Structure 1
Amino acid sequence: MKVALFVPCYVDVINPEVGVSVVRILRKLGVEVAYPEGQTCCGQPAFNSGFFDQARTVARHFMDVFEGGDYDYVVCPSGSCTTMVSHYYPFLFKDLPDERERSEELGGRVREFSDLLVNVLGVTDLGARYEGRAVFHTGCHQRRELGVLNEPRELLENVEGLEMLGWKNEELCCGFGGTFSVKMPHVSTAMADEKIRALEGSGADTLISGDSSCLMHLKGRLRRTGHDTRVYHLAQILDPENGKAG
């Protein structure tokens, strides 16, 4: 199998180690991984802000980059960015039949990381080890658009030494929401604090998610409120070579 790695902006700029872990895991499973260097943002910030013409320009570039290379799949360590390409590109091009068809064909091959592991590769045990008690935060797009809910937990349940806990109102948004956190910072902060109170009540020492954007938001608020909770992307926990604490 040959896949192209689609790296979200937050991974590229803030957490590049997440992308490294994804590549190591896939190569260990015998998957050929390519990184199309011409890739840029998928266009979600512009789309969410109502700048559809600008989002279409970015989307066209994205399609040009990822349509080449004869990839079986495009894998992305983010439910949010996966949703943008697989669900919202066809909407962007709804009045442009040729480009809509292109977007639908490509979107059908874009898979979120845990979805690819479990539902395409049939893998749930990667031989990983992590000592800790953790909760998992499912980002809104992964939950409500992709419906990829059980896959991360199936993978985490097979991590030796890791105890997965439940937490109150797990389904609630963390408050980031991309441009929402900029436009309504006080509401965004209040939502993050609600998640942190639930985290405290769970007894967990580790927070895991499949979206670096959610983790950036929650980690920032955790640090500003004096918490030392360990914060990791799913790929980092599953990567035996990551060198994570614990």
Structure 2
Amino acid sequence: MAFIDATDATFQTEVVEKSSEIPVVVDLWAPWCGPCKTLGPMIERIIDATGGKVLLAKVNVDENPGLHEAFQVQSIPAVYALKDGAVVNGFMGAQPEQAIQEFVDSLMPTEQQTAVTELVAAGDEASLRLALSMEPSHEDAIVKLAELLIADKHQDEALALLERIPESDRTRHVAALARVGDVPVDDDYDEQLTALLNQVKGDDEARQQFVDLLEMMGADDPRTSEYRRRLTARLY
């Protein structure tokens, strides 16, 4: 039966980060724990039957005091489910097999969720539009479709699409790309930014263009922070 032995050192990468891909069940146990010896194999068998759709991570609390403290474990066995880096369910103590089965089943993707995931992975416009008809606020589908629309010169539709989801670093960059449009590959933005600085004070459009160009440059560009400072000085 497949499971991982998570530790204080590996938990972030093997469990927290992995939970953004598939649900992870964390079983906190110890060799001296009698109920753990009954519960552990039961959980392993049920999760193994999911065929890899749910991951099991076992944590020996005696050997990993950091995780024992992080989960604020009062008693063991203690079992938690993680999705997208957050705990979404859990229980403590021995449980009947039916209760464990229901616990694991609640983590499994529905048929619709599976279909949406497959459509988004396909990545073509028709598939992405179909995915959004099933799940209108699916972030990956929205961003991918917006990128395709921008490439096809449908910037207004791309921007309207992005308004469906909360703003993030990812959406700001794609929105900036839609508003800025084609920029020559060898354009270093300096000339445009310098010219726009003289307009940002009283021109909302110029200010938005200035901010969009900074998004295009990215935070890793050493000039970005300097231009942001100069923008703030002009505005205030």
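Key figures
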item: At a computed -15500 (helix-only ellipticity at 222 nm (-39500 (n - 2.57) for each DSSP H run of 4 or more, over all residues; to 500)), which of 1, 2; result: 2
item: Among 1, 2, which structure scores highest (criterion: relative contact order in percent (Cα under 8 Å, 6 or more apart)); result: 1
item: With mean count of other Cβ atoms within 10 Å over residues 132-139 derived as 21.2, matching label from 1, 2; result: 1
item: Origin of the derived value 4, 15, 18, 20, 22, 13, 6, 2, 0 (P(r) over Cα pairs in 5 Å bins from 0, in percent, for residues 140-203 alone; candidates 1, 2); result: 1
item: Per Kirkwood radius over Cα pairs in Å, the highest-valued of structures 1, 2; result: 2
item: Structure (1, 2) behind the derived value 2.2 of distance in nm of label points 7 Å out along Cα→Cβ at positions 44 and 164; result: 1
item: Highest-scoring label, criterion being distance in nm of label points 7 Å out along Cα→Cβ at positions 156 and 188, among 1, 2; result: 2
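Every number here is computed from the coordinates shown, using simple stated rules; none is lab data. All of these numbers come straight from a predicted model, not from anything done at the bench. Cβ atoms are built from the backbone, for glycine too; each structure is taken alone.
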